[in-house]
Structure P
């Protein structure tokens, strides 16, 4: 199984974000899951990729060509696809993946997460979409999902699409 990882190109202010990202990369590799991600060598993206590679995992990057020019492409990956745009990147990652996980990150991470979540919601795919809620990072978002359901903007039956994990072990249990 290939798992798309959406996460920050920064490590954030708490060491637990980097530690948990690395632990997830390691555990996905140990379980035999490949990783598809943004292709960067920095931030949580780099931490996930490095840990997976160190433990024998397959890691595929998908990076827009204009980001490659910033010299942030990870040069030690199993494979990398350079694409023409962020839109193409997102579609390529979806096409290459059997599940999707959002770790802490910024607006780009949320953009990627919500797109695959919405696609699951409208039946374009039936793959798991997971929020990896490291140190409560997504607590407010999880509460907002409840507000969207309670206020009638999301159907209550779509609550089952909201997979939340607080450890690498819980992520792996959802992927089974």
Structure Q
């Protein structure tokens, strides 16, 4: 199995996308994270759902989790207001690393190793597009899809005959 065969369409957002819309997208589709694209449509970062939750939780509660017990439900219900007027770029960690990107010809094991090394719930699959000869511009990438950890596990277990028939 090659990365191009494992890649599936996946929800993406841009750094300029509305943070609340991104959170809704994650919640509605039960996604572990979103692939964030830059202004050219190239993979820039992964916004894990856990990072989005961290944006919702007030700093004083993160610093002292015992304070969470004293916040009443009425105030807890307002946590999502922290996303109002913010972009996805605002929610990315300050030291966001580029997402792992697999070459379309990478094997399933190469993708698994990349995912494990990056501790990432997903890997983008993109092909490099070379710049026109004589051009000083750097080549770009074209996103083919994404491979999630759960999808990769499913494929690897299925190939090994280790999936339950229930």
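Bear in mind that the values in this text are calculations on the coordinates, not laboratory data. Not measured: the values here are computed from a predicted model. Cβ atoms are built from the backbone, for glycine too; each structure is taken alone.
One table, with the values for the structure above:
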read-out	value
Origin of the value -13500, where helix-only ellipticity at 222 nm (-39500 (n - 2.57) for each DSSP H run of 4 or more, over all residues; to 500) was derived from one of P, Q	P
Winner on relative contact order in percent (Cα under 8 Å, 6 or more apart) once structures P, Q are ranked, highest first	Q
Per FRET efficiency 1/(1 + (r/R0)^6) of positions 68 and 108 (r between Cβ atoms, R0 = 41 Å, to 0.05), the highest-valued of structures P, Q	P
Structures P, Q, by FRET efficiency 1/(1 + (r/R0)^6) of positions 4 and 92 (r between Cβ atoms, R0 = 30 Å, to 0.05): label with the highest value	P
Test item: mean count of other Cβ atoms within 10 Å over residues 28-35 calculated as 16.1, pick one of P, Q	Q
Which of P, Q yields 57, 53, 25 [Cα extents along the principal axes in Å, calculated]	Q
